[in-house]
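So, here come the structures, one by one.
Every number in this text was worked out from the coordinates using simple rules, so none of it is lab data. Just so you know, these numbers come straight off a predicted model, no measurement behind them.
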Structure I
Amino acid sequence: MHVTINGERRQLPPDTTVARVVELLDRTDGRGVAVAVDARVVPRSAWTTTRLTDGASVEVLGAIQGG
């Protein structure tokens, strides 16, 4: 299936979860990370059970330090 992750189209296996996408982006600890699928925020508690569908748009955002 094809999904768009942070503006980049990628091919992923069927039944890929939000948690797997976070892992693929090397954000395995999940700290300071928010995920939205098709413009809806996915609570961290649902990352392992939220499966992506073909054509989904995923945004993975990370907090950064700055000032």
Structure II
Amino acid sequence: MGTTDRIFRVVVAAIMATLYFTGTLTGTLGLVLLVLAGVFVATSLVSFCPLYSLVGLSTCPVKEKA
């Protein structure tokens, strides 16, 4: 997972958590987004997204061998 992807996930997670804790998002939708925010932060911390590996996607820049 690339740095830009990691930063984006943390920012989106912070927005979702803020919306939940300020009471803007409540109920089931609020809880689902809060859990998703937790997943975003966790995958950012470990730099690995299982969903990306399932679909064969990579956002990590690879240096080409000379």
Structure III
Amino acid sequence: MYVCICNAVNEKAIHQAVADGAQNVRDVRRCLNLGSQCGQCVRQAHEVIEHAKSALDKTEFYAA
């Protein structure tokens, strides 16, 4: 699903950015240009980032 329509950023891209080290909306904004136009996506992006971080934490927990 697209999170930022203005810049065509979807959930998959945000999950990949988090896997690559992004920790918050500011980090994702730097690498994907998220929220730079109208800003309506920032709240949804924050939720996706938190979900991606928790999924990543679970994956790392089970891998250890």
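Overview of values
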item	result
Label whose coordinates, when Cα extents along the principal axes in Å is calculated, return 54, 21, 14 (choices I, II, III)	II
At a computed -19500 (helix-only ellipticity at 222 nm (-39500 (n - 2.57) for each DSSP H run of 4 or more, over all residues; to 500)), which of I, II, III	III
Relative contact order in percent (Cα under 8 Å, 6 or more apart) from the coordinates reads 36; which among I, II, III	III
